[in-house]
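The data blocks that follow each hold one structure.
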Structure I
Amino acid sequence: MFDPVITFTAGLITSLAHPLGSTAAAIVVFTVAVRLLLLPLSVMQARSARVQARLAPRIQELRGRYHRDPARLYQEVNALYAEEKVSPLGGVLPGLAQAPFFMVMYRVFVSSTIAGHANALLTHGLLGVPLGQQLAGAVAGFGLISGPTLVFAGLFALLLAVALVTSRRIRRTMGEEVRPGALRTMMPLLPFATILAAAVLPLAAGLYLLVTTAWTAGERAVLYRPALAGH
């Protein structure tokens, strides 16, 4: 049932690639368009984060008062969020909304045929590396020290730089609403999962990850600045 969506996306990327002169550039433009489309959700996420930071002391007070009654605690916290007209799920909406776009991008560059025809996009490349290529295939076909593996190494280096920036920002913005424990330890490490994902995904999907995570880092720097200033 996803075939029409995959066919449309492949056609869109092909159409963008002609004026841009590169399929890789078309993927960048496609990713930016997706993020612009989801910008209202990101604004909602930022507002939710600011409200959660402001409500953290009251939530801590409720936890102390109703720690023996989880049902009442859940009810009181939800009432607090309803009073502020925000959703506790506001922080995860952009990530969830992006998932279908990422899945379609992945399918476009792993499908050998699209709409009954050979997938021509698999022959397009970035610096000589096919966009459908994976790191394991590049190492097996060209060796560990080669042009294609260096392209992947450059991608990983850029993803690492973005992950470091994002991780530092997460550490700075975590307040009392995230209590000490496994969650507080794991949250700053989550951005580095993109590097592991790019290691097993086609180059096109890794490029999508790089653009979207870089956009997220810039977006957070802009949208979350008032929250940091007032914290």
Structure II
Amino acid sequence: MSEPSDGSVRGHGPVRGPQSLAAGLGLLALGAFSIWAGSDLPQGTLGAMGPGLMPRWLGIGVAACGVALTAAGFLKRGEPLPPVAWRGIFVVVIAILAFAVTIRPVAIGSFMTPGLGLIVAGPLAIIIGGYASPEARLGELVGLALFLTAGCMLLFGDLLNLPIPMFPTVVIEATSGTISTRLLLRIAAGVLILLGFGLVALLRSGARREPVDVATHSLTT
């Protein structure tokens, strides 16, 4: 097996870029699953988008990227496969499962999970998924979760009007007939954004405070 001048072992035989090939196959599988999972949803049109239109074309785009990376694995010399980061895989899977069982009611045997909507499932998945990195910080993850969830609520619920559960079932039942769902969505997204800015300001003010070295201060006085 030949080694390049930088000391890393390259792919040999037909596979020249093992990382590109593995990433391409992963994206192909993800794109195919997305297309299959949304195949029973109505597609609609660009003027009246159905719930299956965006997942389908997103899956097609991901699969196309997978084809390009797979081809690059055979045509372009690249890096070898790194050690598998099992922590990241495990945490991301847990985040996906948490999102799936909280965004809408799910029957698990004789138990039915409460439908909490995107306003709860979104931040929960983002915060859990952020711990895939050992450098994750809770305050930064909470701020990111607030902004991303508010953006998703406005994009998918307000602008695209997709039938995605946004609020807990009890909230929808309590506000039914008193306030429109779209107005409630905008108010909730605005509150999340304000909370996000408040958290960012709090984190920055805390970072600016420099700790006082008591021992050094006493020696100088």
Legend entry - Among I, II, structure where volume of the Cα convex hull per residue in Å³, for residues 17-136 alone as derived comes to 186: I
Inset, instruction - Match the computed value 17.0 of mean count of other Cβ atoms within 10 Å over residues 65-72 to one of the structures I, II, and report its label. - result: II
Inset, instruction - Determine which structure produced the value -23500 for helix-only ellipticity at 222 nm (-39500 (n - 2.57) for each DSSP H run of 4 or more, over all residues; to 500), calculated from the coordinates; the candidates are I, II. - result: I
Legend entry - Origin of the value 1.37, where Cα Rg over 2.2 N^0.38 Å, for residues 73-184 alone was derived from one of I, II: II
Legend entry - Answer label among I, II for the case where mean projected area of the Cα convex hull in nm², calculated from the coordinates, equals 21.9: II
Inset, instruction - Taking 27 as the value of relative contact order in percent (Cα under 8 Å, 6 or more apart) derived from one of the structures shown (I, II), identify that structure. - result: I
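No lab work stands behind these numbers, since they all come straight from the coordinates. Since we're looking at a predicted model, the values are computed, not measured. Cβ atoms are built from the backbone, for glycine too; each structure is taken alone.
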